[in-house]
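**Student:** Next up: some structures, all given as structure tokens.
Read the figures in this text as sums done on the coordinates, not as results from a lab. From a predicted model like this one, the values you see are computed outputs, not experimental measurements. Cβ atoms are built from the backbone, for glycine too; each structure is taken alone.
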Structure P
Amino acid sequence: MDLVHPRCCGIDISKRDAKVCVRVASTGRAKATETVTTWGAVTNRILALRDHLVSEEVTLVVMEATSDYWKPFYYLLEDAPFDLMLVNARHVKTMPGRKTDVSDAAWLAQLGAHGLVRGSFVPPEPIRQLRDLTRTRSVLTRDRAREIQRLEKLLEDAGIKLSSVASDITGVSGRAMLEALIEGNRDPVALADLAKRRMRSKIPELTEALTGRFSAHHAFLVRMHLDLIDNYSGALKELTERIEVVIEPFRCARELIITIPGISIAVADVIIAETGADMSRFPTAGHLASWAGTCPGSNESAGRVKSTHTRPGNPYLKGALGVAALSVSRSKNTYFAAKYRRIASRRGPMKALVALEHAMLIAIWNMLDTGSLYTDPGEEFFTRLNPDRAKNRALDQLRRMGYAVTLEPLPATG
């Protein structure tokens, strides 16, 4: 096996310390020497480790992505005069029964020395800051939604069926009714009269829904849930304002991405934060789609395909793409909507959504690579692509309905 790095290092990282194996290949047929030491995970010890690796003339350092514990090591070693590689734990699994921290470090050093591992994508500092902000916003958005669900369950306990009439119980009308309930107003007619705008057409239904057994106990808990929801809303507003500042160097990329139907500004922010907006890291659009986990998996043995399930991908990126795909699937007169209906009729809605995610990433890669805006092929793209197939499908549908159809071409219009 070819030796790529004669002096290589493998680091197995834990919360408190790291096992560091420095592997030095000997000349001739002699076995390589491996020296394993333990270093603390605090900043001063990591800086001392950096000096140690430089003195050992190491050319490559390989570390496994373990939770978030790899970050202090990576960020303090990334500007050192040697190559640094973060690898996916799935790609460097060692044999069960022979696994210890020391053996893991030695295994990483051996893989790196022979060039058998690929580095994971670690974005530069500006993208890392944007990623922290967008991920925090995603987490807080989910937490806010959970708090609203807890509030809805509490109202069910009180016999208040507000959510069965109002789609958003924390909207203007719903909030006014809840505040009145907290203040002690229990008259369903008076509460329903607080409805605003289009909700006023539902006053009879609201009167029935607001008749319950709301007590002081429920008022205390509703007040607490509303305050938590307000805190989340305030934090989300501050995060969005900060994102607008941090994303300034990537604003042109965002302006390109939001021209794709279904992709909002918030979704575009996540896409930029997770992919880095630099398509030179991905040789082709297919590489980006595969990295994101939107391609069919490959699991074949003895000529038999066992599974084509998509591989695990970035959950934040896939979540954002899922929102965009679901949104555009409900649109009209767009290529993506036509593609969704075409695939969903044959393979189901879930696979159709994944296909939209894949198509969106292909479009994003090409747009960011060339700097061009998105041009929608239109709803009739597949009809124009294969008109005979579309005609025959329509005829078959009419025949199954019991109609005999004769086609005549329309006269040419001058």
Structure Q
Amino acid sequence: MTAPVLRPTAFVGRRNIRLLYAFWFLLSFQPWMGTWIAYLTEYRGVSLFFVGLLETFFQFVGVFARVPAGAFADRFGRRNSLALGMALEGSGLFLFGLASSYPLILLSYVLWAGGSAFRDPVHAAYLYDALAAEGKERDFSRQFGRLSGFGMAGMLLGPLIGAPIAGWTSLQVPVLLSAVSYGSALVVALMLHEPPRTQRVAGSMGYVQTMARGVTELWRDRAAALVVVIAAGLAFAAAAQMMLLQPFLQSHNVPVGWWGLVLVPARLGAVAGSAYSYQLQRLLGERRAFALLIAIPVALLVGLTAVDHVAMVLAIGAIMVVSMTREPVFTDYLNRRVSSEVRATVLAVRRLGIQFVMAFAAPLAGGLGERSLPLAFGVLAVLTAGLAVPAYLLWLRVDRAALEPDETALAATSATQREPL
């Protein structure tokens, strides 16, 4: 009697994309997010400048892990990469909640940052290939916006619950509770099916070859490379939102228990921004949308430099909204320019540029913020404009000369209604 032949499970895009939504929500549901700087400065007794240095360490670990992790996803599968990332990142964050010495904090950051490289931006590559398996690549921007919206919903609810818990118990408890989020996300990641690749059979290139091919493909595409530089420049604005929000609330005597609630408008705005970014892109066109997404954070940072009032927390929140709005737009642009077999690697290089900037910007923001928050916002405004604006002007010239589909054709195509997944 012959043994039955086991056939691979047919890939169903709708099922797996819904699971990816659930995965990203659970991963993003982090109770510690609204109080982690206070956890380090008040509970662990370190300075804001040292928090910035820790962030530099985090980013450099990510720098060394990012491209190899992207190549791992391209070589061994997006699903395996997401699952591995949850195991490593969850272990690192749990250790972060227990760490009572500098060596343990650093070790937790190695696991935390290294693990995050295996899931971001691998999730974007997974989504694009899942859509491509059913011929729906053009729908990426809209679906990635929805995915980001689910993530922002998790980021809204996590701090909203975690901040009161920190106020009732201690700043350590929300950090330890986050292990539940990572464990749940790991279970969902294991339920995903690997999407088929569009260009070549998955795994046809070796690991080192995959990594080298991805970097080379981006290097040869000047328009795509300049989008990476623009995103890196905007990381200075992201550093302001990440490093200075909690010190800003502290400086205006906002109780810790209210921090999660203060963030609700920004999180809701970010959910809407990411979910509807594709409409902004198609209404204005790619070039105008890029310009707007650069100009707004620069203007907000200038406003924070000029006005030191508690109401300006809305400006910090607006920077968060713009950050989440531009993510689907930039990622969609890069996805359309790279091949499937190295997509995760190329997207990892984009994250690499952001991490290089964050490694410099975090301690700068922390050190300046200890002296003067308006000064810190002003310096970050100059640096954001100084890198992102020249890169955008160069990108305009290169993109106009590139053999890309006309934006009007893109808009006409996108006007066709598709059934939501």
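**Student:** Consider the structures P, Q: one of them gives 12.6 for mean count of other Cβ atoms within 10 Å over residues 99-106 as calculated from the coordinates. Say which. The partial results should precede the final answer.
**Tutor:** Working: P: 17.5; Q: 12.6.
Working through the options, I get structure Q.
**Student:** Thinking of P, Q, which structure, once P(r) over Cα pairs in 10 Å bins from 0, in percent is computed, gives back 4, 15, 18, 20, 19, 13, 7, 3, 1, 0? Before the final figure, lay out the partial values.
**Tutor:** Values: P: 4, 15, 18, 20, 19, 13, 7, 3, 1, 0; Q: 5, 22, 34, 26, 10, 2, 0, 0, 0.
Going through each structure in turn, the value belongs to P.
**Student:** Then there's this: Work out the source of 57, 37, 29 here, i.e. which of P, Q gives that when Cα extents along the principal axes in Å, for residues 195-370 alone is computed.
**Tutor:** Working: P: 66, 42, 35; Q: 57, 37, 29.
This value belongs to structure Q.
**Student:** Identify the structure, out of P, Q, from whose coordinates relative contact order in percent (Cα under 8 Å, 6 or more apart) was calculated to give 11. Intermediate values should be presented prior to the final figure.
**Tutor:** Values: P: 11; Q: 28.
Source structure for this number: P.
**Student:** If you work out distance in nm of label points 7 Å out along Cα→Cβ at positions 27 and 115 for P, Q, which one comes out largest? Show your work: numbers first, answer last.
**Tutor:** On the way: P: 2.3; Q: 1.2.
Once distance in nm of label points 7 Å out along Cα→Cβ at positions 27 and 115 is worked out for each structure, P has the highest.
**Student:** Out of P, Q, which structure matches -26000 when helix-only ellipticity at 222 nm (-39500 (n - 2.57) for each DSSP H run of 4 or more, over all residues; to 500) is calculated?
**Tutor:** Values: P: -17000; Q: -26000.
For helix-only ellipticity at 222 nm (-39500 (n - 2.57) for each DSSP H run of 4 or more, over all residues; to 500), the value -26000 is produced by structure Q.
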